[in-house]
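Please go over the structures that come below.
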Structure P
């Protein structure tokens, strides 16, 4: 989700400063959440700015070596189940991974290496 524009943030702050509206009333008026209004007002008081903060996201633990290990497992064991790949991946890399994550990474491998190649063992 994209951050709210500076224009909208400024309008909310202007109305907040000029009126006695509660965070909930401001949120209803501008169709945002009350927690957004509260955080923005407190951010202005604390930091002197209403600019959106940069999205930090989550840093993936998966590195190139993990994809290489998974690819080699698929090549060695083309008919293995997800549960078997989980166990083999843990043994090979020392990194535990959930079934949904492993499934997503297998799909990513398939997309990286294509599906039209006869020698390609990445499952669909």
Structure Q
């Protein structure tokens, strides 16, 4: 499918998809994607949840060129919160989703976001 698009369009699509999957910040709050923090869920027995610092949220980044990009998080404990096979039971109990679950639930939105970015690029180029 992507091979049939005009030259240069992948440089619009790939960053747009990754931008959506990471999630945008609106006043410090991400409403979707990897940066989204789940609602607070108190522990049984009245234990307090550690204070959220936003470090994990700010850790999500993209590396690579415009055509091949990788989403990553260098925060040391990210694997224990979002890891598909390494998530702790406390993270799961606290409503934290795994990275594959987050990406799967945001893929339709990411494709819509990429389509909108591509349409804007086509319009700028004067193409239909």
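What follows draws every value from the coordinates through simple rules; no lab data is involved. Given the structure is predicted, the values throughout are model-derived calculations rather than measurements. Cβ atoms are built from the backbone, for glycine too; each structure is taken alone.
Please compute relative contact order in percent (Cα under 8 Å, 6 or more apart) for structures P, Q and give me the label with the greatest value.
For this comparison of relative contact order in percent (Cα under 8 Å, 6 or more apart), the top structure is Q.
If distance in nm of label points 7 Å out along Cα→Cβ at positions 33 and 113 is calculated from each of P, Q, which structure is the one that comes out at 0.3?
That value comes from structure Q.
With Cα Rg over 2.2 N^0.38 Å computed per structure, which member of P, Q shows the largest figure?
Once Cα Rg over 2.2 N^0.38 Å is tallied for P, Q, the winner is P.
When helix-only ellipticity at 222 nm (-39500 (n - 2.57) for each DSSP H run of 4 or more, over all residues; to 500) is calculated, the result is -19000; to which of the structures P, Q does this value belong?
Derived from the structure labelled P.
For which of P, Q does distance in nm of label points 7 Å out along Cα→Cβ at positions 9 and 89, calculated from the coordinates, equal 3.8?
Source structure for this number: P.
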